[in-house]
Structure I
Amino acid sequence: MTRTDLPPSFDERATLTTFLDYARETAREKCAEVSADDARRSPLPGSPLMTLCGLISHLRWVEYFWIEVVFLGQQDEGPWTEEDPDREMTMAVDIPLADLLADYEAQSARYRELVAGADLDAPAVRTLRDGTTRPNLRWILFHLVEETARHNGHLDIVRELLDGRTGS
């Protein structure tokens, strides 16, 4: 996939999906050529979950939650538990970064297909935490752009603190 933020057309769907793909590709780019040890290391003493592996795992599972669980209404089989609500990040230190990135790419491709034919106004099957609001696909895609872009900032900081690499 070519990393670009320019959609093939400037309609709403193309803009939303292009920016989401761009943010996904940026996250992957932030992890390029990092050592296996650095990928698992948190350079932020007060934030032990802030690792490249943890952040990529989190992004993968965030998309799972919003697309499969909220939008499609499937059973939540995410890794989180009451005892470890951030398990998608804690478990990631035991998984090679290459595997996490491959899984994230596979899930991104799957979600790209799942939403391609869905109406942007289609409401989610499940409600938000308030128990009444059912966001539409448009809101979910926009939220995923925001979530991924925000965590790209975290990836920026972590990567620079690990080995000095900036940019992308």
Structure II
Amino acid sequence: MSEAFRGEFNQKVDAKARVLIPVAFRRVLQDGDPLAKETNRPRIVMVYGDARRKFVECYTMAEMALLEQKILLLPAGSPQRRILERNYITLSATIEVDEDGRIVLPPKVRDKLGLSADAIKATVEAVFAGTLNTFQIWTRDAFDEELAAREDEELALLEGGVDMLTLLQG
């Protein structure tokens, strides 16, 4: 993997539901979309499925193509394939980054994040969280709540001062 989504960035969502994609993320999106070389406007696949999640998972076009190939390998009509198709294909949106590096959050994405028209007018902060081959978009409040909720669980894995890198051995 040459480029990865790395880091945490706070971005304001404006009254028109537009948000600026962090520059570092735009470079990865550009590299992950073959058409972007011609248009200079990379596309993103935003997955808002899976009601258990409080965030939207974002894929480059190339990364989504790899996921689609894995889904196609499953038997047609199987429960596994239906679940994956519904949550990663049906409950997703492909959007284009504009010339200023912004996207407009689609209505279903706004619904997923709990961004009503009133909330957007009140200036909402979105968190872009890199997760290597994808990135997540959260509201600031939901992101902070998730980090706090997971802290004890994650520290339990590292009891006694265990080095975090030992998690890779498994």
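Here distance in nm of label points 7 Å out along Cα→Cβ at positions 79 and 95 was calculated and came to 0.4; which of the structures I, II was it taken from?
Values: I: 0.4; II: 3.4.
Clearly, the read-out refers to I.
A value of 1.2 was derived for distance in nm of label points 7 Å out along Cα→Cβ at positions 87 and 103; which structure in I, II was it taken from? Don't jump to the answer; show the numbers that get you there.
Values: I: 1.2; II: 1.9.
It was calculated from structure I.
Consider the structures I, II: one of them gives 16.6 for Kirkwood radius over Cα pairs in Å as calculated from the coordinates. Say which.
On the way: I: 16.6; II: 17.4.
Traced to structure I.
Can you spot which of I, II the value -17000 was calculated from, given it is helix-only ellipticity at 222 nm (-39500 (n - 2.57) for each DSSP H run of 4 or more, over all residues; to 500)?
On the way: I: -17000; II: -10000.
The value was obtained from structure I.
Output the label of whichever structure in I, II has the greatest value of mean count of other Cβ atoms within 10 Å over residues 71-78. Spell out each step's value before the answer.
Working: I: 12.8; II: 10.1.
Going through I, II one by one, mean count of other Cβ atoms within 10 Å over residues 71-78 peaks for structure I.
Bear in mind these aren't lab numbers, they're just calculated from the coordinates by the rules spelled out. Keep in mind that what you see is a predicted model, and the values were worked out from it rather than measured. Cβ atoms are built from the backbone, for glycine too; each structure is taken alone.
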